[in-house]
Each structure stands twice: as structure tokens, then as C-alpha cells.
1. For the read-out distance in nm of label points 7 Å out along Cα→Cβ at positions 30 and 70, a value of 1.7 was computed from one structure; give its label from 1, 2.
2. Any idea which of 1, 2 comes out highest on Cα Rg over 2.2 N^0.38 Å?
3. Please state which of the structures 1, 2 yields 22.4 when mean count of other Cβ atoms within 10 Å over residues 62-69 is computed from it.
4. A value of 2.6 was derived for distance in nm of label points 7 Å out along Cα→Cβ at positions 38 and 78; which structure in 1, 2 was it taken from?
5. Out of 1, 2, choose the structure whose coordinates give FRET efficiency 1/(1 + (r/R0)^6) of positions 54 and 142 (r between Cβ atoms, R0 = 25 Å, to 0.05) equal to 0.10 when calculated.
6. Determine which structure produced the value -9000 for helix-only ellipticity at 222 nm (-39500 (n - 2.57) for each DSSP H run of 4 or more, over all residues; to 500), calculated from the coordinates; the candidates are 1, 2.
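Please treat every number below as a calculation from the coordinates, not as lab data. Values in this document were obtained by computation on a predicted structure and should not be read as measured data. Cβ atoms are built from the backbone, for glycine too; each structure is taken alone.
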Structure 1
Amino acid sequence: MPLMKQIALDIGLATGPTLDNFCAGPNIAALKHLELWVGVKAHAAHRSPVPTYLWGPSGCGKTHLLKAAVEALREQGARVGWLDASVWQPPEFSESWAAVLMDDVHLYTAEQQHTAFNWFVHAQTLQRPVIAAGELACADLRLRDDLRSRLGWGHIFALQLLSEPERRAVLRQAADARGVFLSDEVMDFILSRFSRDLGSLMELLDLLDGYSLQTQRAITIPLIKSMMENA
């Protein structure tokens with residue numbers, strides 16, 4: 001197996017979205033809300049059934065937070081319903097679900113909207129919470145009216161992308177935590193050429209750390225270029 005694919009595989013098996021590794025920045029209110037929400041470890045009846053809607057541009061952390069909530073619930077032994085725009089044949093609503101989570105609602109087809117509304121109605125009837133996310137504010141979603149109105153009546157958080165100074169600070173902190181030195185030149189190179197999505201930057205840092213260890217070389221711009229050429 002090529003070196004880069006092996007490193008990527010190892011990283012993929014070792015990491016995943018959690019609330020602990022979410023870099024909140026200006027989105028601390030949404031993080032605190034979900035930390036409180038998943039912290040109810042008793043029965044689903046003790047968790048507030050009021051829905052939550054997260055919205056903001058791509059890369060601001062919506063999917064990270066939803067998947068982190070799923071993981072936290074699964075660690076508590078709970079089952080959940082999950083729907084995103086890539087799920088073409090979603091299952092029927094299950095009364096065993098402790099919650100319903102819906103991602104990328106702005107991309108839902110008519111069929112997916114029908115499923116989302118059906119799940120929402122069942123969840124409300126059984127007092128099960130719904131957490132949803134999309135790129136647009138509720139009022140701007142091009143969805144059926146009954147679904148859009150349900151998405152908008154609970155807790156709503158507008159998420160923002162981290163600013164460049166915030167991303168730089170988080171990247172520096174993450175590198176220091178790994179014992180990795182990133183020069184200002186390397187930081188400038190990374191932040192000017194790679195995704196603004198902080199999750200992608202963290203993955204890149206993991207890959208750079210792994211590639212640096214494999215090649216026994218410090219992380220420099222030539223090393224980054226070499227890693228990308230071997231990807």
C-alpha cells in the first residue's frame with residue numbers, strides 16, 4: 001500500500017468528530033448547547049424534545065457537531081435516526097431511536113423532505129428531539145412549508161467560519177499538542193493553499209505529522225509538497 005494511503009487509513013481509523021475535538025471559536029454557544037444536551041445520560045424522556053437547528057456556510061462545523069452528537073449518544077447505548085442528502089433509501093422511523101439527526105437539509109429532494117417531515121412528526125409525537133443542519137437560515141430554505149416551519153421553532157444557532165487568526169491559533173495549538181513545530185512560513189503556506197474548513201486543516205496536520213515521522217524529516221514547505229505529490 002502506498003505510504004500516503006496507509007497514513008490516511010491509519011488517521012481515518014484513529015480519529016472522528018467529537019464534541020471534545022470541536023474547535024468552537026465564535027460557535028461556542030452551539031457547542032455548549034450540545035454538550036448540555038448529550039450530557040443527559042438517563043432515558044430519552046429526560047432529554048429536551050425541543051428541536052435544534054444549526055446553520056451556516058460549508059466548513060463551519062455543522063456536520064462535525066451532528067456526528068459528534070451521534071457518537072456521544074451511541075456511547076450511551078442509544079440508537080438514532082440519521083438522514084443526509086446522500087441517503088437515498090432511508091429507513092422507516094423507529095420508536096427505538098432516542099433522537100433524529102438531519103444534515104444538509106438545504107439539499108433534500110422532495111422524497112427526502114417527505115421522509116424528514118415524517119420523522120419529525122413521529123419524533124414530536126414520542127417527545128424525541130431532532131437536531132438538523134443546513135447552509136441557510138430557516139426562512140431561506142427551499143423546503144416544503146410544514147418541514148421548514150418545524151425546523152425553525154426550536155433552538156437556532158448561526159455558525160460562522162473561524163477567522164484566519166483563529167484558525168492560525170487553533171492550528172498552532174493543535175501542532176503544539178502533538179509536539180510538532182510549524183514555522184510561520186509553513187503556517188502561511190498551509191493557510192493560503194488549503195481549505196478553510198478547520199476539520200480539513202486538522203486532518204492535514206495529522207497527515208503531515210504522520211508523513212514527517214515516516215520520512216524522518218521536519219515539516220517544511222518542501223516536505224508538504226513532497227507529501228502532496230505522493231498522495
Structure 2
Amino acid sequence: MKLITVSGPPSSGKTSVLTHVIRVLQAAGHALGVVKFDCLSSDDDKAYQTLQVPVRVGLSGNVCPDHYFVSNIEDCLRWGLDQGFHLLLSESAGLCNRCAPHIRDVLAICVIDNLMGINTPKKIGPMLKLADIVVITKGDIVSQAEREVFAFRVRQVNPRARILHVNGITGQGAYELSTLLDAAQETTTLNGGSLRFTMPAALCSYCLGETRIGADYQTGNIKKIRIEA
């Protein structure tokens with residue numbers, strides 16, 4: 001089975017892109033499954049169920065989504081293998097842009113959109129910088145010049161990634177993306193594997209439920225802003 005990690009900021013068009021890609025892969029006879037990671041709620045499973053694709057949803061709640069992801073992705077891989085899928089798509093939203101949901105030797109996709117602003121790519125961390133494929137959506141809303149400038153800024157951040165433009169409404173570009181997914185290497189186990197980058201640091205008093213403000217209540221991993229006199 002081929003495991004694919006798909007990440008990107010909220011509302012960038014990840015689910016729309018994947019539904020078009022799934023249609024192409026289904027037409028080619030592939031059996032697919034989807035695992036959707038989110039924080040508080042998600043309705044994306046309904047879109048996949050409409051395509052008759054088995055889907056599992058994981059909500060991290062008050063836990064860091066990245067830590068929740070890495071604690072559960074091996075079980076999800078096992079589920080996909082048991083179901084006999086050809087491909088298992090793992091979709092997660094990079095809520096803080098610092099997320100690191102990509103795994104070594106597993107095809108990694110980052111979805112971003114042209115409406116984010118030309119300076120946004122340099123504000124996004126490992127989920128963009130270490131992706132194998134960067135999918136840019138909503139190109140039909142901006143000019144050709146804006147598309148080219150945005151793609152150039154993406155290239156500056158991640159010079160080795162393959163950049164694709166996919167229309168989440170019409171599905172234009174989904175076929176090319178599906179061929180890259182189909183050519184991905186297989187993953188039989190994640191035991192002993194590793195992430196491509198470290199996760200955001202945590203474990204402070206606020207992680208443990210503290211709500212009061214002030215230095216007296218701050219312990220653990222605390223980082224202070226440098227303010228000159």
C-alpha cells in the first residue's frame with residue numbers, strides 16, 4: 001500500500017483537490033482509503049463518503065494536532081493494510097504553519113492557495129519546506145502574473161519540490177497529480193521510521209491546564225520575546 005501525507009493551511013482546498021484525484025484513481029481501478037486529522041470538528045468525511053471511500057476521522061481536541069498525528073498514524077497504516085487499499089491518504093490541516101506531518105520515505109504533499117499573499121510561503125514551516133509536491137489552488141481567481149510570482153516564492157522556500165496548479169472546482173490538474181500518487185513507493189510499516197522534521201516544542205504549565213497569566217504561573221518550556229529598553 002502507498003501512504004500519502006497531505007497537509008496545508010485550513011480552507012486551502014485540500015479536500016476538494018483530493019476528491020478530484022480520488023475520482024481519477026477510482027476510474028483506474030484503485031481501492032483507496034482516507035484518514036482525516038483535525039482539531040475540533042470536521043465534515044470532510046461526508047465528501048469522501050459521497051465517493052464511497054472508506055474514511056476515518058481523528059480529532060485531536062486539546063492535544064497538539066502534530067503529536068496526535070504521529071501517535072496514531074501507525075494504527076491508521078495498519079487499518080489501510082488490513083482493508084487492502086492501494087493508497088491511503090492522510091489529510092491534516094497545518095493550523096499554526098509550523099506543523100511537521102511529513103514522514104521520511106513517504107510521499108508528502110502540501111496544498112496552499114494563491115489568495116494567501118505572496119509573502120505567505122516564507123511564513124510556512126516544514127509542511128511546505130519539506131514537501132515533495134506543492135499543490136497551488138485558486139489560480140483561477142488571480143492573474144497570471146500573480147500566479148507566477150506566488151509560484152516563484154514557493155520555489156524560493158522549497159526549491160526541490162514539484163509544483164502543480166490544481167483547480168479544486170473543475171479538477172483541472174488532478175490527473176497529473178494522480179499519476180504522481182500512483183508512482184509513489186509502498187509503505188509496509190512505520191515502526192522505526194522518522195518524521196522529516198521535529199515537531200513544535202511543548203510541555204509548559206499551560207499545556208497542563210494552567211489558565212492564569214503571570215511569571216509565577218509559567219513553568220516548563222517557556223520562550224520569551226526580546227524587548228529592548
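1. Derived from the structure labelled 1.
2. Details: 1: 1.13; 2: 1.07.
Evaluating Cα Rg over 2.2 N^0.38 Å on every structure, the highest lands on 1.
3. Working: 1: 22.4; 2: 18.6.
Of the structures listed, the value fits 1.
4. Values: 1: 1.0; 2: 2.6.
Derived from the structure labelled 2.
5. Of the options listed, only 2 reproduces it.
6. Checking each candidate, the match is 2.
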